[in-house]
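Enquirer: Please go over the structures that come below.
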Structure 1
Amino acid sequence: MFIKKEIDLGQGKVITIETGKMAKQADGSAVVRLNDTMVLATVVSSKTPPPPSQDFFPLQVEYREKYSAAGKFPGGFFKREGRPSEKEILSARLIDRALRPLFPDGYYQETQIIISVISSDTINDADVLGGIAASAAIMVSDIPFANPMSEVRVGRINGQFIVNPDTEELRRSDLDICIGGTEDTICMLEGEMQEISEAEMLDAIKFGHEAIKKLCAFQKEIAAEVAKPKRAFAPTVAPDELATFIEENCAANLKELAYKPLAKEERSDRTKAIYKETIAKTLEHFSSITREEVEANPEKALCLSEHMIDECIHDVEKKVMRHMILDDSKRLDGRTLNEVRPISIELGLIPRAHGSALFTRGETQALVTLTLGTKKDAQSVDTLTDDADKRFMLHYNFPPFSVGETGRVGGTGRREIGHGNLAERAIKMVMPPEAEFPYTVRLVSDILESNGSSSMASVCGGTLAAMDGGIPLKKPVSGIAMGLIKEGDRYAVLSDILGNEDHLGDMDFKVAGTSNGITACQMDIKIDGLDYHILETALEQAREGRMHILNIMTEAIPEAREDIGRYAPRLTTIQIPVDAIGMVIGKGGETIRSITEETGAEINIDDDGTVTIACSSPEATKAAVETIKTLVSKPEVGTIYMGKVRDIRDELGAFVEFLPKTDGLVHISEIARERIAKVSDVLKPGERVKVKLIDIRKDPRTGKTKFALSIKALLDEKQPADTNGSPKAPRD
């Protein structure tokens, strides 16, 4: 059945959803369109029962941008799409994080969602459309999924919120937030903003949720028309007798352990011991179950399943931790609900880095290093909506030893890309403009220890490393991760959450910002029905925590260093006329290469005539600047130039190139004080000499401009005669 419907979200944003035409062999498919940007989403979920021991949902979300969608060729040697770009990975994460918690508990069928951008108008980003398409594809399939999800992007121009702003609108917007949610709640958000307040943040979320409600109702309407029956699904539930026995035999031990403030490793070891002991005791207790009893009641077999016993113990552990927080306002490490773990900061500990910081908060530690480079070091980024050079990067690495584990060390994982992107967006908002600080900047955050919110440690460490390296940030940025425990109407908001509090809790809300406002955020919620009062409480508590961390950072380094790192390249910027750019570059880059070879300086020239010279030596920088200024200057009588002998006429003189493609004649009488017989006795072709321009005149016969140069004039001004009376020409 082919269905096509459209919905107007206002402000000229009309979204069309169609299903039943493309990819009909998938369990579900949908095409979503905004103007000329279209995405196709397909979903397939395995019908083969998962292994009894499986305890996770194998959901795979892939987002791919087809360059043909915008009439473009892919970059690179092979002219076809390869591994996903960072943009594609980040877009897939946005969709995955919003959809995953909405599948029913216990649904462990292998499920794959593929979102393909099949048309792009190059101004409307397809990432949030992909979230709508993925949800719509599931809704029209037979997969058990009754609560549709929608995603929107929110911007703001001149105080007016905009839904799904295009790229031109985003350039004028002071915020860029992607929001995913259902009709009842927000389940995911991520974005960057220019130091907005907590109240403004809340208003933006509310505005986006209104559009989400319309889109979710729209999806339900389409699903009702398709009317495809959902496949039968009943989650495997532990028998009451098993759950009761386990709670009676391990709750007391887990509670006793929970109330002891312990280090992460020790708590983990003791928890594992309780699990092992309880599993053994449970298997022994139910070992008398007979085959006949199992045949009469198949659920009895679950009492002998180590996997099911493990799940029951985990449920008890979760219950104990949550009630400890709600009933006694106590946390696993003994902190109060709004207390931040102890923080220590060391700066400049990596000698050859251009800036460095070791930021430690509790059992989370980030070593962040700064590298400064030139424009040539910028990252070339090629997407459907933009082709630009990226001059600020923050890369995040999470090795397995940071959590005391072994693991495969390979390429950068999706989680590492996502965490690095969040930290990058937080600091990007306070980076100085290129005109003030023309460096390419790379921060690398290596997580050395992790027990909660290493991405926010990267924000703090990144800010400190940047300031240690002399980057004049507009303001320092700090970040904090908030958690939530909610049971019915009771709730507790937690500041600076631990790994266990994230795992056993209901929310992970990361907020980064300056003393003036928020610059980046990311939120994932695992429960339905989060009300705005809780969100408001979390934002205010996050602000207080951020300010606490910011004060400690400011004590460590009140402001950026006055100078950049000792080993960083020094950049000098000069301006030349646009019509002189070709002269400085020279034929095939000959001139600019020769300056680089002679001085050792790296030179970049922008289309507007801005010349950036990078060199660690002040003398070489000065030489390069003088050479370039000489190149672009117009010949002036009385000016001294460094020239190159191009041709020698023994009885006439020497022709010297004193400016690019500009030769002048040094008459034989202007070479030395004394009369010389032959020019070749004193000068050789290719030799570099200093000359003074003494006359400019036009040839009356040809109309060409003639330049008269002198070496003798410089000898008369600066150098006495040689002791033996022989003439000398000044050499370089």
Structure 2
Amino acid sequence: MNFMPSKMRNIGISAHIDSGKTTLSERILYYCDKIHAIHEVRGKDGVGAVMDNMELERERGITIQSASTQVQWKDHVINVIDTPGHVDFTVEVERSLRVLDGAILVLCSVGGVQSQSITVDRQLKRYHVPRIAFVNKCDRTGANPLKVRMQLREKLGLNAYMVQIPIGLEDKHEGVVDLISMKALYFEGDNGQTVRAAEIPPYLAGEAKKFREELLDAASMHSDELMEALLEGKETEELIVEAIRRGTLAEQFVPVFLGSAYKNKGIQPLIDGVLRYLPDPTEVRNFALDLDKNEEQVELLCDESKPTVALGFKLEDGQYGQLTYVRIYQGALKKGDELYNTRARKRFKVGRLVRMNSAAMEDITEGAPGDIVALFGVDCASGDTFCGGKLNYAMTSMFVPDPVISLAIQPKDKKSADQMAKALNRFTKEDPTFQTYVDPESNQTIIKGMGELHLDVYLERMRREYKCEVETGMPQVAYRESITQQAEFNYTHKKQTGGSGQYGRVAGFMEPLADKDYEFVDAIKGGAIPNEFIPSCDKGFKAALAKGTLIGFPIVGVKVTINDGQSHPVDSSDIAFQQAAIGAFREAYPKAKPVILEPVMKVSIEGPTEFQGNIFAIINQRRGIIAASTEEGAFSRVDAEVPLSEMFGFSTVLRSLTQGKAEYSMEFLKYGKVPQGISEELQKAYQEKRQGERHG
């Protein structure tokens, strides 16, 4: 069934944990006839909610399960998209928010704006996603939607206005008054499926009039037509809706709906609100980067006749193979089409095309521009761009931050070993910031990621999804070694063992290099070392850089110049000069005053201004340097540079010192020198480890 893009909405439901996100999703599916019975999240019937996410999601607040479910409401199509929650999953958060055109921000009428509501709102602002707010749980003791509306203004800085007021609260919550049509709405039938419009109860008439005037006054700022109509007393519903829509799309207005998902009240008007106020795919500007023109920005048009551009934003490993969720940005996607994966540089044919409805799927023949569909059996990674025609576009720049923390893992038994390989293979495909390799020396499997939570989640997923038990070693920081002064070398490598031996002499000096890891300079005159052996010297120095003698980590920032040497007509060879270079490096390295470098992270902490002193204190305790601090209303942001080795366990400490209201993100900034005391401890630990290995 083909729909016009203007009749389509791609929305996400964002909320603090336990605000009723899953219950609301369940009601939306029910009223749109997607499911025929309502199951509760903690239902007694033993059936979980359709959109309910795994235990791990509830515990950690991250998205793992279905990426998109499509429902139909009136003559529109709505794709409801799961949104992930945590900054450690930088790549995934970015891609999922990119796929959303609008969002419903769910808040609890008792809890109001909580710590994760703040996080979610900040992400929506960062990616310019327009939103409407839904104050849920109006049936709970202590419910106060008007207080929540004030918190939206004060804590989140949103221009929030009620489009409804409640008819009764707590156990007397009966329905809502719609301030646009000025009707009272009651939700009747077994599951509130019948909406009955009636006159506003007399005791609420004055309050409704007051809030309507406030709403119209704010909405008229976005529409001259409405302002004129108000002056003449001729305002219509269409004019009011159009003005609110304009303000919402410009991210300068947030309509506030209310109800109780659990008690089946207020959901249908909220779905109407999604159609009325959130953008369709043609109203959102999307850009791609043209890889043939040096990543130049190109605007994509939601037009069926243009060549296809689609983004594979999420992968899922199902029982029938890999499923790739795809958002079509330009052109259409048809079964049998040939597409080009711009990252893998491979062409492929679209085989099976399906539409996902939570866990169920239906086969379709084509997807319209703006739609979200899924492809089967396409070999790709999360975030790949698929293009039709001769286009070579990427939807996101190819920059992926380097992982900064690594962990050694080993399976507990043979069965776990097989499962571990499967899990790692899948996770590295899904998430480019999660990497794995086998250390050639210790033969251990090492996983690398963006932070502790990142690796924790993947280990937990191994246990739950793959029944794979693993043991982990200590998180390891990627240290480096470097030199601080010039040192000379003059080394002769001699080896005589019956027949031809090995001989090579290499002389010169090494010095610190600022902006590169390594540079080799050939300053040999008069053929002291024959030309064919110069590359051998370079190879030898590179081999010596792979492992330093202080703590066994790679050496960076070294410029090596060779200016003299000697060869033997019979005994000189490629291997002899490689060995001579390695010996020369080891001779000069201790004289060049080597130091240990550690990764320094750029840490950005955001939280209420009242906790700023606590935030400064924990940065100082962790050898951090505060680079900048800015205050925006009740919120402040602190940017600091902190060594990675000091960031372990940081999230727990930060949460306990800020009542869970602050959050942080970190990315690699540079390598910095390790202080003397810590450097000595690291060297001592390395020497002990080596002695243990020798005796072992």
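Enquirer: Assign the value 45, 30, 20, calculated as semi-axes √(5λ) of the Cα gyration tensor in Å, for residues 175-438 alone, to the correct structure from 1, 2.
Expert: The correct label is 1.
Enquirer: Could you tell me which structure in 1, 2 was used to calculate mean count of other Cβ atoms within 10 Å over residues 551-558 as 14.8?
Expert: On the way: 1: 14.8; 2: 20.0.
Among 1, 2, the structure yielding 14.8 for mean count of other Cβ atoms within 10 Å over residues 551-558 is 1.
Enquirer: Starting from the value 109, 60, 55: which structure in 1, 2 was Cα extents along the principal axes in Å calculated from? Present the calculation step by step, with values, prior to reporting the outcome.
Expert: Working: 1: 125, 60, 49; 2: 109, 60, 55.
It was calculated from structure 2.
Enquirer: Here's something else I'd like to know. Assuming 0.00 is FRET efficiency 1/(1 + (r/R0)^6) of positions 215 and 575 (r between Cβ atoms, R0 = 41 Å, to 0.05) as calculated from a single structure, say which of 1, 2 it is. Intermediate results must be reported in sequence, preceding the final value.
Expert: Values: 1: 0.25; 2: 0.00.
Source structure: 2.
Enquirer: Output the label of whichever structure in 1, 2 has the greatest value of distance in nm of label points 7 Å out along Cα→Cβ at positions 15 and 487.
Expert: 2
Enquirer: May I pose another question? Kindly point out which one of 1, 2 the value 3.2 was derived from, the read-out being distance in nm of label points 7 Å out along Cα→Cβ at positions 183 and 231.
Expert: Values: 1: 2.6; 2: 3.2.
Answer by label: 2.
Every number in this text was worked out from the coordinates using simple rules, so none of it is lab data. Everything quoted here is computed from the prediction, not taken from an experiment. Cβ atoms are built from the backbone, for glycine too; each structure is taken alone.
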